[in-house]
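Undergrad: Below, each structure is written out as structure tokens.
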Structure P
């Protein structure tokens, strides 16, 4: 692979991964019914609207959740895989492996978002407890639906919440399973954003 191809792959994957994260965050914020008027929510809506609004005309929502943003994340993942393979080997992947690879990539990216959101929530609870920052509020809204069932299993002990340990274990198990699934369908982690 030439240096130019490697640079192009890096740039394409960086730009698409940032936009895919924005799309997935928009989807997640709708799923958890986060504060729409939060400045970060507004930012995510504004940067994703140019693609979401046209697709929304053809892809209906499901139970109040905008499925267009999830579909666009999947399509952007497919585009990233196609572009990467084209730059590496000047070939296009077969459609079935491409669909499987894109689905694994989206799930992997979603798991990574939860990993870093949970990590940020834990660190911020030590550094800035009780803060009213909009970012902290959104992080709490995203992570709380996942954390609540684990808090029932492992309640706080002596003022310390150990339930994030269980969530991190589950995230690691999912990441291991995704890597093995990717390997079983012949997927190289370098091709897919999120794995």
Structure Q
């Protein structure tokens, strides 16, 4: 029973770190990256669907994304969706394709993005700590129900803490890497 609690906590903590990785990929670093537009929703016959379900997204060059809709009539809605996405991008259509140039990042914008990165990192750390709290509560419940000894419960709590420390270290590494990437010119 104790092993199951530890395994579940480890899996949930790993998922929290993976979620952070996905969020950090969405933040621009001045280079074109197709995942930048992953969370853009396009109105497709009355339904909001992810951009990658109505068009292919590719890289034209280091600072330009190329969006090719699968239906000719989707050029307008895709442009509107990219404009409304709060990414600060200005798409330009050229017939059936849409070019999305990435403007160079200013120093001020870089600092704002670092703040966003830190906030995302703090949210990930809070999620990991909440998982630790849940695991410890389950362990205490086992002790209370006499399904585990005090020593086993204490040892399991120590292992959960080590797991937490390891995942928080991983979050810190991700944050440091992303901050350095954002601040490089």
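Undergrad: Of structures P, Q, which gives 3.3 when distance in nm of label points 7 Å out along Cα→Cβ at positions 74 and 90 is computed from the coordinates?
TA: Of the structures listed, the value fits P.
Undergrad: Still on this structure, please answer the following. Which of P, Q yields -20500 for helix-only ellipticity at 222 nm (-39500 (n - 2.57) for each DSSP H run of 4 or more, over all residues; to 500), as computed?
TA: It must be structure Q, since only it matches.
Undergrad: Next up: Identify the structure, out of P, Q, from whose coordinates percent of Cα pairs over 18 Å apart, for residues 50-97 alone was calculated to give 43.
TA: Answer by label: P.
Undergrad: P, Q: which one has Rg and Dmax of the Cα atoms in Å, for residues 42-153 alone, as calculated, at 17.8, 53?
TA: P
Undergrad: OK, next. Comparing P, Q, where is mean count of other Cβ atoms within 10 Å over residues 2-9 highest?
TA: Checked P, Q; max of mean count of other Cβ atoms within 10 Å over residues 2-9 sits with Q.
Undergrad: Let me ask something additional. Between structures P, Q, where is distance in nm of label points 7 Å out along Cα→Cβ at positions 82 and 138 highest?
TA: If we compare distance in nm of label points 7 Å out along Cα→Cβ at positions 82 and 138 over P, Q, the biggest value is for Q.
Undergrad: Hey, Kirkwood radius over Cα pairs in Å derived from one of P, Q reads 18.3; which structure?
TA: It was calculated from structure P.
Values quoted throughout were computed directly from the atomic coordinates according to the rules given, and no laboratory measurement underlies them. In this text the structure is predicted, and so the values were computed from the model without any measurement. Cβ atoms are built from the backbone, for glycine too; each structure is taken alone.
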